[in-house]
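Since every read-out is calculated from the coordinates, none of them should be taken as a lab result. Every value quoted in this text rests on a predicted model; they were computed, and no experiment measured them.
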Structure 1
């Protein structure tokens, strides 16, 4: 792929065995139009509609003919078949993907997520109210498992969502709901940091 749209047009026309005159007529221009564009630089750039029709006919990306770069493809984030309990813990039976949700790559970059590092789980229980309510969807970064913050963890075969905090005796698991006492983090495996919460309005 060349960065010069004129050279790209000449190369693709030659590969298809098409003359520039024929391509000019295809887009409703006079026969000399694309010859002047390719060899004399007039016009400086192709009209958007002309470029789109040429790209479609030649089977190439518009960016090759001077159009804007194509946006990156959406990223599929797996929705796991497991619930992160904001309570006493939901059993982890089969954390297989129920399906996928697609996200714009820029959205994931803004969250600091790399493709393949994100997963979505559903919260249940009330121990993290008012921050996290039952049914909230949590997106986690499976690469980020260090430090303090809000994490999904596995403990005794169950998934939990808790705040991880340092304490004099080591790491502790805290609930936002004061009805739930702190827990020791002993034996808890961090699955990933919660980086996004989505709540459906009822």
Structure 2
């Protein structure tokens, strides 16, 4: 972001009324501009490719998309954008996982609007954005986590791993989880990559050996 320019914001939220209300509130700020509102990870990725964004303000619950997956996907598309989670649930563990996957901050929807606006401004200055009390909890969780193979897998990816271990195909996984076949294949590809394997069978074998799945 160039000094003096408006902060370009992308909102990712599947609750239409909340998204529109937040968009109007942020657009009313003299130093902010909302470039678009996306309802899921795919729309967010498309908009991030099309528009310059300084900040992504996103919910963690986006239909079939898991928030951590969306954070990773957007981070890969644009390593410079500040991703702020704005969610209804105040949970230090969720905040810790969001930060470990690339989020710049974690805010809750019951916060005053002024705090959200301040958080957006702080994020473009490279500051971590979080309530002080939660920041202490998050730091404790992150410092206490033992890094091991598969530690960066999301909850959905572990669920897919269990289904692969049970012999389900990508199509069967898609049907069971009510997601598209392409989304199921993307989950499998990310699992293989994160476990540093070369095939689906090797990934399942590694997951068993490391105790990721029973």
Structure 3
């Protein structure tokens, strides 16, 4: 095995162990020494791969996001033509966020805090966050263009504008979910669905 292959395997071990610790113990309770020990390396070696615990968390989330995107392959079926467009768009988004629904609010809040702090102190980390947002918007544009190809949306429908509005609505509902303690993940998902129905001019029967 070559040097680069060994480095890649070490990085993958670090990310695997960090992911497990972040998602079970939370960001604050996870210490880099424990990540390194579980990855069978020294703490100093870990910092050869990641500059900080914050960068490690961002990388874990980024990998989750990209891996999930690679698995997305939504094909329009004959039965989909009988469904409301808003329902198709909602379920596309739901599939995108489904694997994150079991994450704690605390972990999400930690991620938000890291993003805010990184804006000035670690611009490369902040750019990575923003890059994930752009990826999601691009996915939505592509999906709605696909609906246009299937004649489920009119050809003059502006997929770019719609994707940006949906993304903004998703962000609003997410912040409400994070910082209003009584709101549940179900409330978050229902809020997204209701706003998507409104965007497409369909009646909301959820709330």
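When volume of the Cα convex hull per residue in Å³ is worked out for each of 1, 2, 3, structure 1 gives the greatest result. Here Rg and Dmax of the Cα atoms in Å, for residues 101-164 alone has been calculated and equals 16.4, 47, so which of 1, 2, 3 was it run on? Computing Rg and Dmax of the Cα atoms in Å, for residues 101-164 alone on every structure in 1, 2, 3 gives 16.4, 47 only for 3.
With helix-only ellipticity at 222 nm (-39500 (n - 2.57) for each DSSP H run of 4 or more, over all residues; to 500) coming out at -24000, pick the structure among 1, 2, 3 it was computed from. Answer for the origin of the read-out: 3.
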